Each structure stands twice: as structure tokens, then as C-alpha cells.
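Colleague: For reference, the structures are reproduced in the following blocks.
No value in this document is a laboratory result; all are computed from the given coordinates. Just so we're clear, the structure is a prediction, and the values are computed from it rather than from any experiment. Cβ atoms are built from the backbone, for glycine too; each structure is taken alone.
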Structure I
């Protein structure tokens with residue numbers, strides 16, 4: 001039976017975050033950069049794919065490229081059959097369709113077109129927070145952590161605002177990173193709550209539509225299962241549920257499978273997703289870049305380091321060991337994948353943007369650390385002081401990150417490191 005979901009207060013906060021992000025995008029960021037920051041970089045091609053879906057009814061970008069131009073020369077014809085196919089996953093482009101249709105229906109100035117296109121991506125920061133709350137709440141329901149509702153909301157809010165998501169929900173909203181964080185947060189919540197194979201399968205399908213790298217999320221239930229199986233075995237129903245969830249999740253890769261079959265030779269795409277894309281020659285150095293470089297996971301967003309401490313401490317407690325091991329496995333696998341890419345630094349980026357899907361694991365790590373501190377100081381005079389100190393640390397890290405977001409948006413911090 002699924003655990004209770006987020007309450008009314010959580011949804012009020014989530015709604016406030018979504019509205020605030022949308023207002024910032026339209027009132028501050030659009031005038032500041034003439035409406036173009038939403039479709040900067042590779043988000044330009046996500047935008048063109050969204051327009052193609054909304055107005056041409058297909059995934060051939062030829063019309064859009066003729067009208068808007070091939071900014072980064074990625075609008076190629078990999079299958080050599082006349083089709084200019086989407087460069088990235090279709091999920092973020094699908095999210096743009098409603099906003100694009102609304103903009104056309106209102107007949108507004110073209111200046112606002114990118115902002116309307118990225119509106120749902122901006123608002124997804126609210127869903128990310130709610131998903132993190134639901135995941136931490138599921139830990140609590142399973143008895144893995146003991147947190148009050150206030151501490152639960154605090155760690156979820158700190159993970160959402162103290163990591164990379166705010167920049168991609170407020171500034172570069174056309175990228176997949178903010179919706180990616182929301183999709184993985186809710187996928188994790190469904191799994192931890194025992195929501196059933198249909199919900200988990202659809203959650204995984206949504207995450208795969210946002211970023212195919214989210215297939216590595218499967219390491220979470222695998223590690224969790226390994227720990228629990230050794231403790232008490234596994235029922236046949238659990239195996240059936242796992243197979244059913246995987247079958248449903250195939251929906252998330254159907255667009256890519258369709259392109260591969262309908263346009264043979266398109267598998268590699270404009271970015272050439274083949275072995276040449278990966279560089280293993282300097283793997284040790286590149287791992288250091290991903291973790292501690294200019295856009296490093298730990299150096300740019302120190303809240304990630306605090307969360308990793310919590311996940312490691314979670315390994316020491318039998319009850320939380322499976323989830324902690326799974327979260328660390330996913331983070332580690334993604335870090336290794338990014339270190340193997342040709343550009344381990346992430347290019348023009350706000351921090352470790354490719355780790356945006358790990359936002360929920362930051363929340364879980366903070367929850368485990370908060371629980372560990374509470375248990376270690378229970379019944380002592382230091383308990384309240386430690387709790388206040390931990391809350392102050394999280395608030396400080398959030399303030400630092402939001403200040404960095406605003407500085408980057410104003411061009412005071414260079415992102416092309």
C-alpha cells in the first residue's frame with residue numbers, strides 16, 4: 001500500500017515556487033536578455049523541436065531551421081533521408097508545446113515566444129520540491145528516518161534551491177535540467193512509497209523522455225533489492241512488479257526507437273553518440289573535473305557534499321542502507337558517465353548541470369544527515385543547538401546558491417569554464 005503523499009502545506013509551497021519562477025522568467029529574465037536566455041545553447045534545438053511538434057505536427061526540423069537558422073550547425077541529416085531530426089530527447093520539447101500554442105492563440109509579440117515555450121519547465125521547480133518532500137516522507141513512513149514535517153520540508157527546499165535547479169528554472173529554462181529533476185524526484189517518490197508497477201513504470205518513462213541517462217536510476221532499486229533480499233528474501237510478486245514496471249517504462253524510449261527504425265542511421269544523431277564521443281584516456285583527471293572542476297559537483301554546489309556525507313552515514317544504519325547505497329550508486333554511475341564524455345566540464349553551464357536529476361538524492365542525503373544528528377544528540381542539551389546549526393547551514397547554502405544564480409544571470413560569474 002502506497003504511503004501518504006505531500007500535504008496541503010507542501011503543495012502551497014510548491015505552487016508558490018512555480019508561480020515565483022514563472023514571474024521571474026517573464027518580469028526579470030526576459031527583459032534582461034531580450035527573451036533569448038530561455039533558448040540559449042542547445043536549448044535552441046529543443047525549442048525548434050517544440051515548435052515543429054506544435055505547428056508542423058512532426059519531428060522534422062527542416063521548416064524551423066529554414067525560418068530560424070541553424071545556430072550551432074547541429075541541424076544535420078544523420079540518416080541522409082532529408083529529415084532534420086531533434087538533437088535531444090523529446091520530453092523537454094513536448095513540454096514546450098502547450099506554451100507555444102497559448103502564445104499563438106493570444107497572438108502576442110514574437111519576443112515572448114521562448115518564454116511561453118519554457119513556461120512549464122520554469123514551473124517544474126515546484127514539482128521538484130514536492131517530489132523531494134514525497135521521497136523524504138516515504139523514508140519516514142518506512143521508518144528509515146525520523147523527521148518532523150518542518151525538517152522534512154526544510155531538507156526538500158534546501159535540496160531544490162541549493163542545487164543547480166534554480167538556474168535552469170529561472171534563467172536557461174529551455175534546457176531539460178529542471179524538468180529532469182522533477183521527473184526523477186517523483187520517480188523516486190513512487191518507488192519509495194511502493195506506488196505499484198504502473199506508477200513506477202510511467203515515472204521511469206517520463207524520466208527517460210527527459211534524459212536517457214536516467215536509465216542509470218535503475219541502480220537505486222537494484223541496490224535496495226540486494227540489501228533487502230539478503231535480509232529477508234524476495235517474493236514472486238516483487239519480481240512480477242519489476243518486470244511490469246520495466247515494460248511500461250519502454251514508453252520513454254519509444255520516440256528514440258521510432259527514429260532509429262524510421263530513419264536508419266539516426267542513432268548517433270547530430271552529436272554523434274558513438275564510442276568516439278567518449279574519452280577514457282584521462283579518466284582519473286576527468287573525474288576530478290566533474291567533482292571539483294570549474295563546474296564541479298562538489299566545488300560549485302557544496303550542498304551536494306553535505307548530502308553525500310548524509311548518504312554515507314545512511315550506509316551505517318541497516319534500515320537505510322539499501323536506499324543510501326542505491327542513491328550513491330546512481331550518483332557514482334552518472335559521475336563516471338560524465339567523466340567519460342568529451343567535455344567533462346559540462347561546457348557553458350551553471351555547476352554540474354548534468355547531475356540535476358540527482359536533486360532528490362541530495363534531499364535524501366540531507367534527511368539522513370539530519371536524522372543522524374538528531375539521534376546522536378537525543379536527550380542532550382546540544383540537541384536543539386545542533387538542530388538550529390544544521391538549519392542555519394542549509395539556509396546559508398541556499399542563500400549562497402541563489403546569490404550565485406543571480407550573479408550568473410547578470411553576467412557577473414563566467415559559466416564557460
Structure II
């Protein structure tokens with residue numbers, strides 16, 4: 001159902017968002033997803049500087065991701081119930097302020113709660129972008145486009161942070177960079193005209209969802225936990241292997257470019273693939289590649305593992321939305337897919353932190369391997385669901 005008030009105003013799911021609205025959401029959402037890519041590049045050097053321990057790094061990453069997950073799940077309903085632009089501006093301001101404050105408290109115990117506040121704002125920013133983008137007619141393709149665009153930008157950032165920014169401007173420069181990205185998002189949202197219709201809090205009607213809905217959400221949680229259980233220790237692994245900053249930067253940036261390629265493939269043509277089978281294969285590939293990432297042996301292997309993991313990770317995220325639409329056709333649970341991603345990203349480092357010790361992070365990659373295999377099993381359950389209506393011409 002769609003409706004309009006004035007010009008270019010639609011209700012969620014109507015498929016009537018304008019190009020300008022889409023561009024605003026893409027730019028604004030960048031402020032929320034940047035941390036997901038550069039978090040190990042920002043916090044990892046704090047371990048080398050003696051400010052954090054390996055387990056402290058995992059706890060810091062987990063706390064920020066946990067708040068990000070919470071608000072990305074809880075705030076879409078609040079954002080949709082009036083004054084969307086004002087609320088989005090407020091969240092951007094909170095994110096900018098938290099990054100500036102991080103510089104002042106970097107060497108104190110206050111860094112953890114400040115980063116948690118930043119995660120709260122970043123999750124709200126993602127919720128704001130999702131409120132707009134998931135109103136498109138083909139939300140899985142719009143999600144893939146967002147991932148491709150945002151990761152094209154963060155690929156450049158991921159290379160510049162360890163090779164140029166930290167080398168020339170020190171540990172605080174990354175926080176200033178994230179604050180600057182937040183300011184860009186704030187400016188981008190000022191001309192926003194999209195006004196969504198009222199929306200219930202996602203998950204309110206969970207009792208009537210097919211059981212396979214929860215298998216998909218759990219699969220997304222475990223898959224993203226697998227990625228972040230390894231990704232969090234990227235800088236620590238490079239330092240342990242004796243790789244120079246150029247290798248770390250190249251591995252991170254090419255890994256992000258591979259994410260762009262994966263998301264772009266889905267956006268252009270791979271969205272026609274059977275979602276269930278694609279998600280199972282992607283989870284198996286992620287399991288193998290993230291384990292490989294923790295046992296590289298050589299710089300080329302360290303880079304290649306990141307590329308493989310990045311490609312299958314971002315290619316699978318839009319497919320999880322596709323299979324969700326095939327199972328839960330009221331289009332309610334898709335608003336929880338992003339939250340499930342963030343929950344997984346927070347749980348991965350948290351679980352891994354129980355197995356790592358000072359200078360020894362390889363156990364984290366065994367954890368990642370196991371988490372990825374569990375995700376593959378959950379997607380297999382969803383694939384076999386009798387509630388699912390396949391939307392491809394290929395048997396899934």
C-alpha cells in the first residue's frame with residue numbers, strides 16, 4: 001500500500017522513495033557502517049601502544065557493537081513516528097560528539113562507555129538509513145547497493161588509516177576521521193524530504209512469524225559473529241606475523257573492495273540465485289577463509305584470505321533479506337536483519353575474548369570457524385522450510 005502527502009512522500013514498503021532520498025540514506029548510513037570496517041585498524045594500535053590488552057580490545061569492540069545492535073533494532077519504530085529528519089540529525093550529532101570525546105578519554109577507563117554511546121548513535125544512524133532504504137520496492141537490491149557504495153568508500157579509508165593517517169597523525173587521528181564522517185552524514189540529511197508512515201516496533205508480531213524466520217535471524221547472527229571474531233584481531237595478527245603496515249592496509253582495503261564486489265554482484269544479477277543455497281555456501285566459505293586469515297604464513301595469503309572472506313560476507317547479507325522475504329511475507333522481520341548482523345558482530349569479539357591471551361589470538365579464529373559452521377546449519381534449516389515461497393526460477 002502506498003500513499004502520498006504533498007510530493008514524494010510514501011509509507012514504508014511502498015517502493016516510492018526518490019533518488020534524492022536514496023542518496024541521502026546512502027551517505028548518512030556511511031557514518032554508521034564505517035566503524036564496522038575500520039574498528040580493528042583504530043583499536044588494534046591501542047594494544048600495540050599498551051593502552052589496551054587483547055581481551056580489552058575484544059570487550060571494547062563488543063560493547064560498541066552491542067549498543068549498535070540494540071539501537072538498530074529498537075529505533076526504526078521511534079524514527080518513523082514523526083520528525084525523522086530531526087531525530088537523524090540528533091543521532092549524527094551524538095556520534096560526532098562521542099568520537100571527539102574518545103580522544104580525551106582514550107587512555108582512561110571511560111573509553112569503554114564513550115564507545116558504547118558512540119555505538120548507540122551508530123545503530124540509530126543505521127536504523128535511520130534502513131527506514132528509508134527498506135521502503136524501496138526491492139529492499140534486498142537496495143541493501144546490496146548500500147553495501148556496495150558504503151564499502152567503496154571504506155575501502156579507501158581502510159587503506160589510508162594504517163598506511164598514512166596513523167603514521168603521520170597518531171592514534172587520535174582515526175577518531176577525528178570518524179567524527180568528520182559523522183558531520184558529512186549530518187549535512188547530507190538536512191535536505192531530506194522522505195516522511196515514513198507510522199510503523200510498529202519490529203518484532204512486535206513475532207508470535208505469528210514462521211519458525212524458519214528465527215533460523216534465518218540466528219544464521220545471520222552466527223555468520224556475522226564468525227566474521228568479527230576474526231576481523232577484530234586483524235591488526236594483532238599482522239603484528240604477530242611481522243607484516244608491515246602496507247600489508248595490513250592492503251589486506252584490509254582489498255578485503256573491503258571484495259565486499260563491494262560481493263554486494264555489487266548481488267545488486268546486479270546474483271539476487272536471482274536461490275537464496276538458501278547461496279547462504280549455506282557463503283557461510284562455509286566464510287568459515288574456511290576466516291580460519292585461513294588467522295593462519296596466513298605469508299603476506300599474499302593474509303591478503304587473499306581477507307578478499308575471499310569479504311566477498312562472501314557482503315554477498316550473503318542481501319541474500320539473507322531475500323530469504324526472509326520468502327519466509328515472512330509481512331515484511332516485518334526484515335527490519336531485524338540489520339540488528340541480527342550487529343548482534344553477531346558484537347557477540348563474535350565477546351566470545352573470542354574468552355579464548356585469546358596476550359600475544360596469542362589464534363584461538364579466536366578457531367572460534368570463528370565453529371560459528372560459521374553453525375550459521376551454515378541454520379541456513380540449511382531455513383532453506384528446507386515449508387513456509388518458504390521461492391522467488392527464483394532456480395530450484396533452491
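Colleague: Determine which structure produced the value 15.6 for mean count of other Cβ atoms within 10 Å over residues 52-59, calculated from the coordinates; the candidates are I, II.
Modeller: On the way: I: 15.6; II: 20.0.
Derived from I, not from the others.
Colleague: When FRET efficiency 1/(1 + (r/R0)^6) of positions 28 and 300 (r between Cβ atoms, R0 = 41 Å, to 0.05) is calculated for each of the structures I, II, which structure yields the highest value? Numbers along the way, then the final one.
Modeller: Numbers: I: 0.95; II: 0.65.
When FRET efficiency 1/(1 + (r/R0)^6) of positions 28 and 300 (r between Cβ atoms, R0 = 41 Å, to 0.05) is computed for each of I, II, structure I gives the biggest number.
Colleague: Sticking with this one: Supply the structure label, taken from I, II, corresponding to FRET efficiency 1/(1 + (r/R0)^6) of positions 132 and 172 (r between Cβ atoms, R0 = 25 Å, to 0.05) with the calculated value 0.75.
Modeller: Numbers: I: 0.75; II: 0.15.
Traced to structure I.
Colleague: Upon calculation of helix-only ellipticity at 222 nm (-39500 (n - 2.57) for each DSSP H run of 4 or more, over all residues; to 500) from the atomic coordinates, which of the structures I, II produces -24500?
Modeller: On the way: I: -20000; II: -24500.
For helix-only ellipticity at 222 nm (-39500 (n - 2.57) for each DSSP H run of 4 or more, over all residues; to 500), the value -24500 is produced by structure II.
Colleague: Compare relative contact order in percent (Cα under 8 Å, 6 or more apart) across structures I, II and report the one with the greatest value.
Modeller: Working: I: 20; II: 26.
With respect to relative contact order in percent (Cα under 8 Å, 6 or more apart), the highest-scoring structure among I, II is II.
Colleague: Given a value of 0.92 for Cα Rg over 2.2 N^0.38 Å, point me to the structure among I, II it was derived from.
Modeller: Working: I: 0.97; II: 0.92.
Computed on structure II.
Colleague: I have 20.1 for mean count of other Cβ atoms within 10 Å over residues 244-251, calculated from one of the structures I, II. Which structure is it?
Modeller: Details: I: 16.8; II: 20.1.
Going label by label, the one that fits is II.
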